[in-house]
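Each structure below appears as structure tokens.
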Structure P
Amino acid sequence: MSAPDPAPTDELLFATDASGIARITLNRPQARNALTFAMYEGLITLCRRIEEDRSVKALIITGAGDKAFAAGTDIAQFRGFETAEDALGYERFMDRVLGTLERLRVPSIAAIAGACTGGGAAIAAACDMRIATRDARFGFPIARTLGNCLSMSNLKRLSGLIGPARVKDILFTARLVGAEEALAIGLASEIVEDAEALAERATSLASLLAGHAPLTLQATKEGLRRLAEDAAATEGEARPGDDLILMAYMSRDFREGMEAFLAKRKPDWEGR
């Protein structure tokens, strides 16, 4: 492994090695690797760096420590949300982050230990393959925490992986899916015993992929992405689902959910 390359923020670690494997580590273990907006921006920057570096053949994304891949977006980031543009801008931003990862020319592997929730689960879903430890837990528990919603792009990506009925089950119940169930429904590609086995298997799989014909992998990725793609609105235009984003993010319930989460109490939902 080479020395880590400079990353956009010290909350992301980035390294490449001589075999063409790049690694991005979400590095906030004290906060269960919850993502700040700067970390999301950093992911875009690093993906662009990988695009430009033809020596990179595969990417592994993982979380620091063994407690969490990433426990979603840092909730404190939402405290400044006041306007419709705050809500729409955030979901546009997340679509850009996840779309950049999804369109990456090289295969991406999410190496998941512990909690993989919210924005963390969205990042994992945007990767091509997901390896999980037996203690991994996946989910989007927003129906019992924040009271916000997923964009239609996120819903479509998840539906493509596990089907609409399972997406409803996971979102409606706000439950976390264990590793065995995640494997059974296609949310995880494979399961390993622990964090040490996870690192070994992720490296082994990335090495295998790095040795395959890169244009075959790239064409397969892009072809499947195009099959699943809807006509997208251009920058600045309204998009399908904007009304749903505004209904959730502009509600009293979202404000209540955020404050209750930060105060570690149960939210009092009003439905408005």
Structure Q
Amino acid sequence: MTDELLHEVRGETLWITFNRPQARNALTFGMYETLAELCANAPTDGSLKAVVISGAGGKAFAAGTDMTQFRGFETAQDALEYEAEIARVLTAVETCPLPTVAAINGACTGGGASIAVACDIRIASASLKFGFPIARTLGNCLAAENLARMTEILGAGRVREMIFTARLIEADEARAVGLVSKILPDEPALMARAAELAGTLAQMAPLTLRATKEAMRRNRAALSVEDSDLITMCYMSQDFRHGMEAFLTKEKPRWSGR
């Protein structure tokens, strides 16, 4: 476990908090691992009824993977193992035996956005900014399974447009397209609604919720595809290395397509 990801039980709810506010809750590998462990090992004995995931600091749910961790990537295997690990974490969130609520305040981008979409229900404050600006910043790509999960909620056309233009979806649009079910005016109202929603979920038949989650996941899993060539193409490119360093030094990248 890590202090960068906090967890506590409040009543019948497990509250998980990304806790790197100085870095807009950018996710380290340790944070990913702890999140996966907590979701995979959530008890089914009735002691807990729901999980709420949020971010500390008032500015971000989570602003993606901490990019400094990419500096160690040297081979295609590094990239493939990273995306496989992200897929494992997202699957752990998605298959958590308890219903999961993402309470999103502020920025929710990259890996943070992927985690939010893997949750069962998403609610947000009016400051929401959601998306994957990787075509503008890093030049990497999302794995096919991650894109499929996104497409299931947003639709293929909107996912393409969002990624191709690197724009972030804000609160009103997120509500209109079904990305989030409720917009609250500020963070205190958001967290109060998250607690209320967790209480509602606690009253529902747990096996009904679990079966519905798994059946919907199986529907999409039947469409899994091979994407290792696409991951390798992006992560091993000159553009990815350049984009990463440009982002970390706050410079504008100049893409070469190589």
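What follows draws every value from the coordinates through simple rules; no lab data is involved. Bear in mind that the values here come from a model prediction, so they are computed numbers and not experimental data. Cβ atoms are built from the backbone, for glycine too; each structure is taken alone.
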Output 3.6 (distance in nm of label points 7 Å out along Cα→Cβ at positions 40 and 160, calculated) maps, among P, Q, to structure Q
If FRET efficiency 1/(1 + (r/R0)^6) of positions 112 and 200 (r between Cβ atoms, R0 = 30 Å, to 0.05) is computed to be 0.75, which of P, Q is the source? Q
Kindly point out which one of P, Q the value 0.70 was derived from, the read-out being FRET efficiency 1/(1 + (r/R0)^6) of positions 184 and 224 (r between Cβ atoms, R0 = 41 Å, to 0.05). Q
Tell me which of P, Q gives 0.55 when you compute FRET efficiency 1/(1 + (r/R0)^6) of positions 128 and 216 (r between Cβ atoms, R0 = 25 Å, to 0.05). Q
